Every structure is written in C-alpha cells, then in structure tokens.
Structure P
Amino acid sequence: MEKVWEELKKIEREAERIRSEGLRKSEEMVAIAREEAEKLISDSRKYAEEEADELLNKYLEEAKKEREESLKKNEDASKELRKTVEKRINKAVRMIFDAVLGKIKV
C-alpha cells in the first residue's frame, strides 16, 4: 500500500508540474499575443496615417489644379470684358464729343 501511495504522490507531483508548466506557457503565449496585437494596431495606425496623407495630398493637388483652371477661365473672361468695355468706352467718348460738338442731339 505504501508503494501505491508513493506512486500516487509521484503522479500527483508530475500532474502539478505539468499543470504549472502549462499555465506558464499559456501566460507566455498570451503575452506574445498581446505584443503582436499591439504591433498590428501600431502598424495599422501607421498605415492609416499614410493612406490619409496620400488622400489629402491627392485632394490638395486636385483642388490646386481646379483652382488654376478656374483662374485661367476667369482671366480669359476678364480679357474679353476689357475688350468689350474698351470698344464701348471709345463709342461713348465719340458720342460725348459728337454731343458736345453738336453733331447729335441728346
């Protein structure tokens, strides 16, 4: 009976050692998993920031291009208006001179 009792204690100690080893390994695995998860989160943030920067730069470039096109159109329209105004001013000046000189009645 003594031998059986000793054998049971030996088996119990071995079971406790195995349980402790399993617990230690599972804690190590959880710690590694946490580190990897933190690294993934960090990498994801970095990637998201890079994507956001790229999108912002693309948007700014498109906005700049549209602005330049709009400015060009406005400059062209302004030139056309100046030409029209110059023609009308010359016509108005002639009419004023003609009215002053009495060539036309106002």
Structure Q
Amino acid sequence: MGIDFQMHRAAVDIAKGVRQFQKADAELSRDNIDSTLKHYNKGLNYFTSAMDHVAKAEDDAYAKAGEEIDKGNKEMNESIDAFAKSHTDSAQNHYLKAMDNYDRALDLIG
C-alpha cells in the first residue's frame, strides 16, 4: 500500500492504543476490573496492529529499494558499455544516474 500510508496507519493505531490505556487507567481507578481489562486488551490489539503496519512498511521499503538498485544496475551497465565505446560523456551521465538510483535505495532502507 505504500510506505507512508503504512506508517500513518501505525501512528493512528498507536494513538488509539494509548487512548485505550488511558481509559483502562480511569476504569482501574474506579475499581471496574472488567472494563479495565476490556480497554487494556483493545489497546494491546491496536499496538499489535501498529506493529503489523510497520512490518508492511518495511517490506514496501525493501521492495522499492530493490527496484532502485535494479535501475541503478541497468544504468551502470549502460555506463560501462558507453565507456567501452569511448563515449565518455554518455558513460558519465549513466554513471551519475546509477549513483542517484543507489542513493534513493539507501535512503529507503538506511
């Protein structure tokens, strides 16, 4: 679904989880144990969901980084081919594009 979307969903679930813990605390102060446990369990479920979203964001980031590395490798091959044909300007352009792709990949996983 996308890295940013998954991270947004994780943040929302964390906020909901904290709110449930606050409600559990309020119920505990009133000695409503059943309600306390209900809110506590809901909060834990929100945190579990947040962890799932973070894991999905990580998977998305690694997949996108892999795509950038593939693009970089293709540009690097083009650079080598151009250099072998003594087309130094073209070789340099492909090399710089490859480095940009590699930088984007590192930004995603770094």
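Just so you know, all these numbers are worked out from the coordinates, no wet-lab data involved. Model, not experiment: these values are computed from the prediction. Cβ atoms are built from the backbone, for glycine too; each structure is taken alone.
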For which of P, Q does helix-only ellipticity at 222 nm (-39500 (n - 2.57) for each DSSP H run of 4 or more, over all residues; to 500), calculated from the coordinates, equal -36500?
P
Which of P, Q yields 10.0 [mean count of other Cβ atoms within 10 Å over residues 12-19, calculated]:
P
P(r) over Cα pairs in 10 Å bins from 0, in percent gets 16, 24, 18, 15, 12, 8, 5, 2, 0 when computed on, of labels P, Q, structure Q
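Distance in nm of label points 7 Å out along Cα→Cβ at positions 28 and 52 computed as 3.9: which structure among P, Q?
Computing distance in nm of label points 7 Å out along Cα→Cβ at positions 28 and 52 on every structure in P, Q gives 3.9 only for P.
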Assign the value 9.6, calculated as mean count of other Cβ atoms within 10 Å over residues 4-11, to the correct structure from P, Q.
P
